[in-house]
Structure 1
Amino acid sequence: MAIFLAGLSALMYGAGDFCGGMATRRAPLPAVLASSQMVGLAVALVASLAFGFHLSAPADFLWGALAGVCGSAGIAALYSALATTVVAVASPLAAVTGAIIPVALGVAAGERPGAASWAGIFLGVCAIALLTAGPSKSARDGAVRRAVFLGVSAGAGFGLFFFFISRTSHASGLWPLVAARIATVSSVVLFALVTRRPLHLSRASFPVVVLSGALDMGANIAFLLAARTGMLSVSAAVAALYPGPTVILAWIILRERVTAPRVIGLVFALAGVALISA
């Protein structure tokens, strides 16, 4: 069941990230984040009430808030990358980084990954080299470098989100996700006010933003349930397979060209996170 739920979260994460990246092409990033996260908050509230769990210790809400701040930073980096750089570079790098961090934190806490996990980490490093490979004087070099930076930054945010949200107790139900979204919405709105960024969405981008927020929260719910029914390292690694749907949608809808080294890099990235989950 944990593998199924983590796989479901990967599908929803991938589709939601693609929608968020598309929306960011048409509207300011703070507006997309604030609106999508408010949609996610509404979904989390309804789901939490439907599950019927009682409110738990304050520590669960603190873990949720920390996860929300890290996750929102990751989403902001990834949406910016999907809107302005190369999807086939940024998304897999975010996935590999987001899969490695929970393993590293687990090792620091006393866990001992097997040989397959270490092999997956090695493949992830190889994937980074392949995904960033390209002609030295390519007109898109700047976009690739930006994709690398934003992809790794997004992965760091996602990896910390996976770790922090997994620290919550089973008795807290889905309420930590509510805390996560409250922290996210608050931080995004505060950032927009301080920097005087617009929060207005056009009618054309609104449906895509709503879909993005709903898919993202659905993925979070699936991941939290997966982490509670199985191992964190397994759930995080399987959930990190989300670049598959993202890159496929970019290839079909945006006609984004994917070079042979990056195809191999994508395969290595997906194989890496699969080995980490073994």
Structure 2
Amino acid sequence: MTQTNWIQVTRLPLEQNLAPLSRFLHSRGLVHRIREDRGEQLVEVVDPAVVDPLRQMIDEYLAGQVELPEAVPEVRAAAPALSPFHTPLSLLLIILSGLGCLLVMVESLNRWIVVFSFQSVDLRTMTFQPLSQGILAGEIWRLLTPAFIHFGFFHFLFNSLWVWDLGRRLELGLGRLHYLAFFVVTAIAANLAQYLWGGSGLFGGMSGVVYALVGYIWVRQYLAPHPLFAVPKGILLFMLAWLLLCMSGLVDYFIGGSVANAAHLGGLAAGAVWALVSCLPRINFLNTENQ
């Protein structure tokens, strides 16, 4: 496995609009990323040969000495066309979800499901135990691991496609540690929401985190747009429409079970709040500048 070494080109204030510059670089096929780091925008590339020329071009562009071509193709809505190893966390989440799917689909592995379920299970009576005998007794991994359990291949495929598209955007834009924290917090929020709403039962899936990604991008693009998170509104509306359809109960008739709607709502809310909180310092700064 290889690891991409991103090289810093320059740091710029958060309020600097770099969307036109990013579109220009994308149109020229230059692999780069712009992410937040310690209250600034960090421009990074993978090719050391372009660092100095790009830094000079950015300085001249911001000084008004360089004009970008008007007919610059728009950034594609798809996730960046990079190697999977550019976004190892998203790849790891998909792999773990695949393993969780195997626990369900392969009969000889079924007994391991109870190790990763939200509640512990009494194997003698096959009944779910209270949290005092599981999570509160030190089995804290159960807060997170239901996100990896998937009940069938299409369940796994549907969630993995969204992680591959939306999740990689956050991993590139926020950085790996920030993205990891986002996943952990929103997955736990989704699992807790499902347990508190539905009570005892076996549930799982990455869809709570997927809706957290939707919530984050939705609020983030409203408060502080970023070219990397420029997902077509039609996709976000589709995901919200799918959420409402699942809540209607209609989908349950076709899947042989029930949809964890509370996990979806919990994830959506957690992602939206994460975006709101992370954008507040920037909004306050801009408001102060405008006074």
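Side notes on the structure shown:
- Origin of the value 63, where percent of Cα pairs over 21 Å apart, for residues 112-207 alone was derived from one of 1, 2: 1
- Calculating distance in nm of label points 7 Å out along Cα→Cβ at positions 120 and 200 for structures 1, 2 picks out 1 as the one with the greatest value.
- Among 1, 2, structure where helix-only ellipticity at 222 nm (-39500 (n - 2.57) for each DSSP H run of 4 or more, over all residues; to 500) as derived comes to -27500: 1
- Comparison of 1, 2 - label where distance in nm of label points 7 Å out along Cα→Cβ at positions 96 and 216 is highest: 1
- Origin of the value 40, 19, 18, where semi-axes √(5λ) of the Cα gyration tensor in Å was derived from one of 1, 2: 2
- Value 1.1, calculated as distance in nm of label points 7 Å out along Cα→Cβ at positions 248 and 264, assigned to which of 1, 2: 2
- Which entry (1, 2) yields the derived value 0.6 for distance in nm of label points 7 Å out along Cα→Cβ at positions 8 and 40: 2
- Structures 1, 2 were shown, and relative contact order in percent (Cα under 8 Å, 6 or more apart) at 44 was computed from 1.
Here, each number is a calculation from the coordinates, and none is a lab measurement. Owing to the predicted nature of the structure, the values given are computational and were not obtained by experimental measurement. Cβ atoms are built from the backbone, for glycine too; each structure is taken alone.
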